[in-house]
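Structures are listed in the sections that come next.
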Structure P
Amino acid sequence: MKDRYILLIEDNADDAYLAMRVIGKVCADKVIVARDGEEAGDLLNKMAADAAHDQIRLVLLDLKLPKVSGIEILQGIRANPALSKLPVAILTSSDNDLDQETCRELGVLDYIYKPMSADRLQRVLARDKDA
């Protein structure tokens, strides 16, 4: 059986650390961390090209990223046929209504406010029955 991964796209080291602690409490999946939008886009494109994207169980995506925004990453995921079905949950401190509406239109599983709780992550993972 192939390893399953949660892709955490988060530029803030403290928020990434807290998210990884919660993930570790909830599941045994390995975590891949991208620190900015450009790194995340490059990683996702490489995984799509290598057909490794099917190992991603969940993408936890911060919206406010340097270089390339989280919204742009989400749009890229949905526009790429190999990635378009990836389950994505937004992990953010933004309460911008337009951001929330855009994310929902792009089919996110959930909009999680920081800091993420173990209970909330469990509910998000349960939504994806194939996870």
Structure Q
Amino acid sequence: MVTTTKSELGLLPSSIIDIEALPWVETAPGNEMKVLMHDPKSGMLTLITRIAPGACIPYHVHEDLEQAYIMEGSLKDDEGVCTAGSFVIRPKGSRHSPMAPDGCTMLVFFMKPTKALRKAIQNYPGIEIN
């Protein structure tokens, strides 16, 4: 199954995503993502991102609320270190360029994706762009 869009969610009471079947797509050097859900109207986006050891996520501004659950590794920025098992909430307007000293895999929920993510999801299989 490919990524589920909100239009598909309306047809069924539930959607089960085969995460293993989704492709990893590079978003920046050392950064990959799998898009689990995207609502092109609201911008809501859910993804799993994987960051290689020592890699950084390029500097960005959060255009709305972001929530992330750190599944493996750690993510470090000016506000501190989030380790496996941590849940972090970043408000609209927050900005940073986090790095993953030992690598990091996380489940991330965006109310609206960042500019860089909007560009990256344009090439993701099964994604609708308005």
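FYI, it's all coordinate maths here, none of it is from the lab. This structure is a prediction, so every number in the text was calculated from the model and none was measured. Cβ atoms are built from the backbone, for glycine too; each structure is taken alone.
Out of P, Q, choose the structure whose coordinates give helix-only ellipticity at 222 nm (-39500 (n - 2.57) for each DSSP H run of 4 or more, over all residues; to 500) equal to -2000 when calculated.
Derived from Q, not from the others.
16.0 is what came out when mean count of other Cβ atoms within 10 Å over residues 55-62 was calculated for one structure; which of P, Q is it?
Source structure for this number: Q.
For distance in nm of label points 7 Å out along Cα→Cβ at positions 79 and 111, the calculated result is 1.4, so let me know which of P, Q that is.
Going label by label, the one that fits is Q.
Work out the source of 2, 11, 21, 25, 21, 13, 6, 2, 0 here, i.e. which of P, Q gives that when P(r) over Cα pairs in 5 Å bins from 0, in percent is computed.
Q
For distance in nm of label points 7 Å out along Cα→Cβ at positions 23 and 103, which structure out of P, Q has the highest calculated value?
Across P, Q, distance in nm of label points 7 Å out along Cα→Cβ at positions 23 and 103 peaks for Q.
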